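Bear in mind these aren't lab numbers, they're just calculated from the coordinates by the rules spelled out. Computed from a predicted model, the values in this text were never measured in an experiment. Cβ atoms are built from the backbone, for glycine too; each structure is taken alone.
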Structure P
Amino acid sequence: MEKLILVFIVTFLVRIVGVITGGGGMVLIPFLVFLGLPPSEALATNRFGALGVNCSLLEFHRQKQVQWKLGLSLLIPTILGSVIGSFFVVSIDQQLFQKLLGIVILLCIPLLLFQKDIGTQAKKISRPRFWTGIFLTLVAGFMGGLFASTGIWYSYLFFFFGLTMLQTAATRKIIGFAVALSSLFIFIPAGLIDWTLGITMLIASLLGGILGAKIGIKKGNVWAKNVFLFVVFLAALKMILG
């Protein structure tokens, strides 16, 4: 029981921030590994629990932050990439998987440090850039299916599409549902989900996501971007230093 309470509290707090910034998986997956789950089971259990945080889509929709047309247009390449990535999770070496997680998280950090307008100002994009983004969606889906932290990959993707931080956080929830559901078709038959922990995380993610959405909308894009950078940095340190 104490373990479940701890998982609930940590997940709830992480989702308050992660619903805006993404990257919750980069904290929660190492946390689950610390509790004794193999990395692939930690990834799968976190993916199930993350279904709850995506319910914050309703709050973002109420605040007119969701870019529905863009989000829905990316579902097919997202699902395709996610399924391919999830197949690799099932077969990948566990120790290698942990090392790859740390390396990829580290590589995520520099972009926003040196691009001050990314995520704070909405931009229109050209048609060639849009189609390039479609291809990058396939790559992001693969990365999300393989390494988790879907919010991080799709934050960068939506910045490429010219969205602000809050628009990104909102529209990302459409993708979040697609990635979670498609990868669960792989994880469930493989027996990778710890259902007791997963259901606990699902409830905590639902409550934390709704509260976090309200806070993020109130604080604005610059605040959200700064928190995003902080979260990614801490997650990278955690995986590199163990």
Structure Q
Amino acid sequence: MNEKALEQELMLPFELHHIPAHYRDYYRVKRGNFFATILRFEKHWRGYLLLDSAIDLSLNHCQRLTEPKQLLPLLLYGQAHAKIRIAFELFFSSCLGEGRSVMRDAVEFASIAHYMRYSSELQQVWLNRAEDPKAFEKEFRSNKKKKLFGTSPKLHAAWNHLSEIGAHCNIDAVADRLLTDDSNDRDLRVESTYLHTDLKTWPLSAAYLLGVATEIEDLIFSDFETRLQLVPDLVATRRKWYGYFRELKAEVKKSL
């Protein structure tokens, strides 16, 4: 099948009309990767949707506030959930580095939400960043391990790890996207790809990301446990997810 026929087969008329030729190859491959990865690693996809359902249920049941200082943390938890969704959509599209970077953002949003969940004073410092940057720096930037991540050492470790292999510019972040061709005796050809092409480590990496998102889910639940523990469908969904995740991790470990 030639390139034009392949585009006609895999892309919608709307996409063919609005996406120019030079961009189509990247777009088509990324879009195709999303569907292909779901089919290849269906258990990861089903697990992710189960976890997403638990987070969604928690946030929906917290929409009716019982005190004003719940508002800001809930907004930040909502943004963390949005970033988790984007991170997994990128991950399933073979954009592993970008998925890790966005998940790092989700960790930071959730940790800040948890840090100021019970403190109106901290919320004011966060809101007044422009007026008092020193106070903001003291509370939200300095000594993050003790303050933001004081009760969540696993999320602190994840934040550091995802920074190094996703958000920051270093060799670890680009090494698995470099392709070399030394078939020519005179020249060495090096190419940087936009998408990951080797998915051997994908199941393990995706399981790690699911673990990070699970820590965020647990943080949300613990902050509103008094209310959420009384929601039967949420309790059942969480129980189902934690059992499912144990099985998935065991399968991934066995396949290594």
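Before moving on, here are some points about what is shown:
- Origin of the value 23, where relative contact order in percent (Cα under 8 Å, 6 or more apart) was derived from one of P, Q: Q
- Of the structures P, Q, the one that 1.8 was derived from, the read-out being distance in nm of label points 7 Å out along Cα→Cβ at positions 50 and 66: P
- Origin of the value 1.9, where distance in nm of label points 7 Å out along Cα→Cβ at positions 138 and 154 was derived from one of P, Q: P
- Each of the structures P, Q was assessed by distance in nm of label points 7 Å out along Cα→Cβ at positions 42 and 210; the largest value belongs to P.
- Read-out volume of the Cα convex hull per residue in Å³, computed value 105, structure in P, Q: P
- A value of -21500 for helix-only ellipticity at 222 nm (-39500 (n - 2.57) for each DSSP H run of 4 or more, over all residues; to 500), calculated from one of P, Q, originates in structure Q.
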